[in-house]
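As structure tokens, here come the structures.
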Structure P
Amino acid sequence: MTSQTSKAVHISQHGGPEQLQLVDVVVGEPGPGEIRIRHKAVGLNYIDVYQRSGLYKLPMPLQLGMEAAGVVEAVGEGVTHLQVGDRAAYASQPPGSYCELRVMPAKCVCKLPDAISFETGAAMMLKGLTTQYLLRRTQPQGGLSEGDFVLFHAAAGGVGLIACQWAKAMGLQLIGTAGSDEKCALAKSLGATHTINYAKEDFVARVKEITGGQGVKVVYDSVGKDTFIKSLDCLRPFGLLANFGNASGKVEPLDLGLLAAKGSLYVSRPTLFTHIADRATTQVMADELFAMVTSGKVDIRIDQRFALAEVAEAHRSLEARKTTGCTILTV
């Protein structure tokens, strides 16, 4: 047994960015079903903020981070899809990617194609797999067909910019919302058919105008509290609201009668980690994501880079909605 020391970001209690502490941790050998991976880059995601703040409560002390890319250094018993020296990337539980080196479960770790850089791999796994399960696996009654309207909130964010491009490749008419004209222009440049600056416009009225009064088949909403009820008003009868995040706060309890009154609507609260709970499904989803990126249909924009030691600044920028596209931590 050999042990190594790694820099890692821990919190000892829930709170603001000031809780993020860079510490030294000891990393040992992988056990059965595990690997040890040395990171080259680490992804930053809004779920990290939820876990830090306590919206998602986890045992303390906690090492944050849900995605990264690097090189496999050691492989535990029973792991057959990865070998020492493999380039690899992942979005995975438990948290812990904010570090140089870690031991972790192997089942959600995928070989990274040579055509995709470590930085791109770290930036795209959680957000790209989220886009995949939303557009491809979380669909309204009857599915999605070319020409269908979908509404995507926070369209200039990490998931949103991938979704704009993926939806365009599927032939969908994506209506993207964002909080500034600049962010709307960015979303449109990457494939959104229409954009709405919800800081200036009533997005419900604009959606009805764009769709000729029909509404959209599905709304993908990671904003939560501030947009949830209005999102229901954007749906056509039998439409689906997929709420996959809470950037503005937790959604209030829902009166199910509203779904009847607004057109026999469906509501889902999916999570990525339900979709990637088994090895085979994870690989199928990742293969589709890799194909979209290597084909050029989806470009992973990394608009912000911070050193691991600058993680508190990175969290502040994310929460202040100063970021676009993807953000990575360099190791």
Structure Q
Amino acid sequence: MEMNSEKVRAMLPACSLQDFDDIVTGRSLGASNHIKMISNMYVAIAENQEEKTARASIEAVGTFFKETRGKSSYAIVVALKDIEGKIGAQDPAAQDPAADKSRTYADAVRAAREAYFREADEHMDKILLYADRLMKDAGAVMSFDYSSTVEKAIIHASHKLDVYIPESRVINGGYPFVKGIVGAGHRVHFVADAAMLTVLDKIDMVFIGAETFYPDGTAFNTVGSDILAELCRTHHVPYYVLTPLLKGDIRALYGIYKETLTKDLRETMAAAWPEDLRAQVDFNSVELVGVAPEFITGYVTEKGILKTGDLLRFIYEEDQNA
């Protein structure tokens, strides 16, 4: 059963409330961003609460986000388990009695966060390198729906690109790309998601991120990603998923699949409507869709540019090491 968000929010120090609200309301996007924000909550809790209370609060916050945000992105579950395991390994209460007693629980939480992101940064550097090699001869790319990994890859490209960004209206996931990519000197073309086909003949390759992917190569991303994948296949445009392997959901091997996630688009698409009219309309829409492996050219990961058939071995290894 999902935990009550208000009860979990009440466990947080004031400095963490903005991050909590931004994740819960969807104002902040991207699994990688959310992992960073949640790990910052862990540190803030450890630094501002008595040790016993902090342990309970971190457990509750972690459980809440695994059971909520983890439904759309299994990376949240894997990452938080990894960070919590690192905390446990450095927890003074679990150390040898002869160990340094000057280290505190807050020290252990900070060290765990730093160790996790040191590894994550090493993985990201490899993804950016492989993506840049992939874009070596590209003049124009398209990115659909916000992904911090895709954003970094385009920003770090070694030459200037024409970047086409269709606005994914169910989540307004195109706009968050714009500032950073413009700032990197690329030429940005912002179009409606319904206009993707009209510019596809100018595109050398398409990049999406993934909330989660299955061992068979099915990638889950915001609705519209599936439409774009079918268009790319028909028009022979390479379609790549940029993602660290921790987003692989090994549970699909054992018959545990993602539930269909829906979203009420009342505020996203009809904020300016008269309220009496909005009240008479159903705005419920599918939020995440699976892009079948046959539509995906490859996955750009820290282990290289992988075909969908190569993923099982690598994500199994990742899961065993988590």
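Please state which of the structures P, Q yields 1.9 when distance in nm of label points 7 Å out along Cα→Cβ at positions 67 and 291 is computed from it. All intermediate terms of the calculation are to be shown ahead of the outcome.
On the way: P: 1.9; Q: 3.2.
Going through each structure in turn, the value belongs to P.
Computing semi-axes √(5λ) of the Cα gyration tensor in Å across structures P, Q gives 35, 25, 18 for structure Q.
For which of the structures P, Q does the calculation of helix-only ellipticity at 222 nm (-39500 (n - 2.57) for each DSSP H run of 4 or more, over all residues; to 500) return -8000? Computed on structure P. Computing Cα Rg over 2.2 N^0.38 Å, for residues 59-178 alone across structures P, Q gives 1.43 for structure Q.
Quick one: mean count of other Cβ atoms within 10 Å over residues 75-82 came out at 22.9 when computed from one of P, Q, so which one is it? Label of the source structure: Q.
None of the figures in this text is laboratory data; all of them are computed from the coordinates on show. Predicted, not measured: the structure shown is a model, and the values here were computed from it. Cβ atoms are built from the backbone, for glycine too; each structure is taken alone.
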